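Next up: the structures, one after another.
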Structure 1
Amino acid sequence: MLPDQDGQNTGGGGRGGGGGASEDPSTALFREYLRLKTVHPEPDYDAALGFLGRISEELGLPMKKVEVCPGRVVTILTWTGTNPALKSILLNSHTDVVPVYQEHWKYDAFAAVKDAEGNIYGRGSQDMKSVTIQYIEAVRHLKAAGKTFPRTIHLMFVPDEEVGGQKGMETFIKHPEFQKLNVGFALDEGLANPSEAFTVFYGERNPWWVTVRCPGSPGHGSRFVENTAAEKLRRVINLFLDFRERERQRLNMSECFTLGDVTTVNMTMVNGGVAYNVIPAEMDVSFDIRIPPTVNLQEFEEQIKAWCKEAGDDITYDFAQKGMNQKTTSTEDSDPWWSAFSSTCKSMNMTLKKEIFPAATDSRFIRAVGLPAIGFSPINRTPILLHDHNEFISESVFLKGIHIYETLIPALASVPALSTEA
């Protein structure tokens, strides 16, 4: 039996049927959402759509569903502002989560267990179902208080972020329905911070997923065949991983650098061969490379070409993913969006730590079309556990995040008309 799955007891009560009668309704709703198995490789998106449909009715906000690819629906709840001609505020989140290795978890990863310390365990608790519910509950509280704001607010829920976003945000950003949203500024996911500070992301590294193909002379496994694919493969691996080590040292030797400031290279797949006694005619190796906005991408690809040439004849490479967008969002005090965001955080005595996001989120697609986007999850005093075993967030941190959004959303939705909107 799992301990204390409902915080106080196993009875009903609480909006959404999440926990015990004394549990905060926002916590109960969060735990209900965590229990939806929107997990790859077969996420239950229908369950998420049903959940969001109910939220739409509860909030009294119209819901629009846009099928961007077969079985992939973007859902939008809209709170129309008093001056809808102004650019809108987008609160973006994704509904999908990554797989789990259940044998490494303390509890069922989809049971949303709350332990005696108030920590809520579940896949997506940090990435990013907590943020989704914090958006929803902040809007619920603001509407219940009778608040209105000049700018329209869109809550958007997208699929497939965890598998690259090709059937989610990347496609939707080019859709006429996205243009109709008239977005001026977007918030999206960030990362937890183990300290008292909150991390804010104004840009991202570009993901390059590259496969290097090494042809060679085949032959019998008993002979010293010259110019084999394996020899070339070894040289390719050494060149890529030598660069990886140089970047690792650069990160470790500088107090100024964060992970988002250096290029990471990781070998993720090796393929080739048909039998123990047959030297293969080709072997492939794949790398996951993440490149910060400060790196010249054309020059970096030239470096890849040079490594392939150095490793041997006829070596080729191709990309499964090749991000080329290096746009970042302004964090200058003169920028009206950043000023509203940062000054509001300061008013709540929050310390912000600005960084380049080390991985990839849907924010990159938003920035690519020239829109400002900040990656921010109001999760501090919490270890970074996205995609990790035993992912959790404490109830107190989760509830504090709702209050943070209750303060941030009005500030952003009340930014005065910009010169471009006059």
Structure 2
Amino acid sequence: MTVIQKKSDNPIAHLSPEDIEELGRKLDAIRQEVIESRGAADAAYIRRVIKTQRGLEAGSRAVLLFSAFPPAWLLGTAGLSVAKILDNMEIGHNILHGQWDWMRDPKIHSTTWEWDMASPSEQWKHSHNELHHTYTNVIGKDNDLGYGIMRVDEDQTWYPFHLGQPVWCFINAMFFEYGIAAYDLDLGAAIKKKQTKDPEFRRRAKEVLQKVRKQVTKDYVVHPLLSAPTGSFLPTLAANFTANIVRNLWSNSVILCGHFPEGVETFEKRSIEGETKGEWYVRQMLGSANISGSKALHIATGNLSHQVEHHLFPDLPSNRYAEIAPKVRALFDEYGLTYCTRPMPQQVYSAWHKVVRLSLPNGWLDATNRKNLPRQLKALYKMATGTPRERRVIQMAMQREAKKAQQVAKAA
């Protein structure tokens, strides 16, 4: 993964400006077709999903009142986990994108909806809808690329602290809702720039703390106390904690699959200067990846298993992505572009392989084998403890060795 503009085999080099704009017009036509056909069936779908989610959550919490009984704990925890996933993915994420605003239902609208997450909806909409979807995969502009804590591209300078990347990536996945809340608040930048006393930052921080307090009170105080008369206080508390972890790991995995697997492209900041609508479309097409699977999987991912279609048309109803996916894929084929899609286990593996690979210096993993492992570990230690100049010298040698290893592998 390196910025597309620096690749020797640039996957869009064969497209003329006219091709790109024509592709954009064809995608506009697909979008318009869906907009004109939205109606009662779509509205019934989202209302049905919300009703199902609320019923599942209420039923699961009722079962957890007796969670001191192990079967009740397992059933209630499983149901609550699924309910939280539905609330986060197919309902909250998509409503906050404005996908259902056309219904003009004040209860199902991006301006009124609040979800079961630590991040306040208004802050999430700014960082996600306005920034991420505008600057998708642009290094230095799209902070969703690694969330400011991971190295996600070979062109990003490697530093010794990146060795811990797989560890903090996993911790972030476990407590993803809080990581997203800190990210939406832009906490890291505020600390770095010493702006934590800024009135606007403090206002937003107060909103986050109020939302976190509300979530913690609901899951770790109110519902466990309701279970106390049956001796189920601690089991219910554990069930809520488990359901939140399951939801966090699931949503993190879906997002990793959609943005970080091998085959997803990144872009230079200068490449979007004067960007046309067609060029924006192409960036969304190449900067996203899909997950293949069943209808149940698609619903559980909030239809972000159709991440390509979602990034092309973030405001279209999520239940329509499966319908337009074949049309979008046909355009990929027509214009000689690669439609990146794999089953979820393969996408998860690919994304995590990249997390590990980029936690190491460029070329280290490719150049390492059983025979030279001790020498490679020694070189890695020197890079981790050496000066910037020593790191650059060792890095260059390592990349040359990796290139030779790749050439040998190709010849074989």
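For this structure, a couple of remarks:
- Test item: helix-only ellipticity at 222 nm (-39500 (n - 2.57) for each DSSP H run of 4 or more, over all residues; to 500) calculated as -9500, pick one of 1, 2: 1
- When Cα extents along the principal axes in Å, for residues 169-400 alone is computed for each of 1, 2, the one that comes out at 67, 51, 44 is 2.
- Label whose coordinates, when FRET efficiency 1/(1 + (r/R0)^6) of positions 273 and 353 (r between Cβ atoms, R0 = 35 Å, to 0.05) is calculated, return 0.15 (choices 1, 2): 1
- When FRET efficiency 1/(1 + (r/R0)^6) of positions 129 and 305 (r between Cβ atoms, R0 = 41 Å, to 0.05) is calculated for each of structures 1, 2, structure 2 comes out greatest.
- Structure responsible for 14.8, with mean count of other Cβ atoms within 10 Å over residues 161-168 calculated and labels 1, 2 on offer: 2
- For volume of the Cα convex hull per residue in Å³, for residues 233-320 alone computed as 112, the structure of 1, 2 it came from: 1
- Source structure (of 1, 2) for FRET efficiency 1/(1 + (r/R0)^6) of positions 105 and 145 (r between Cβ atoms, R0 = 35 Å, to 0.05), computed value 0.55: 2
- Origin of the value 0.40, where FRET efficiency 1/(1 + (r/R0)^6) of positions 33 and 81 (r between Cβ atoms, R0 = 25 Å, to 0.05) was derived from one of 1, 2: 1
- Source structure (of 1, 2) for Cα extents along the principal axes in Å, computed value 80, 60, 45: 1
Throughout, read-outs are computed from the coordinates displayed, never taken from laboratory work. On a predicted model such as this, the values are computed, not experimentally measured, just so you know. Cβ atoms are built from the backbone, for glycine too; each structure is taken alone.
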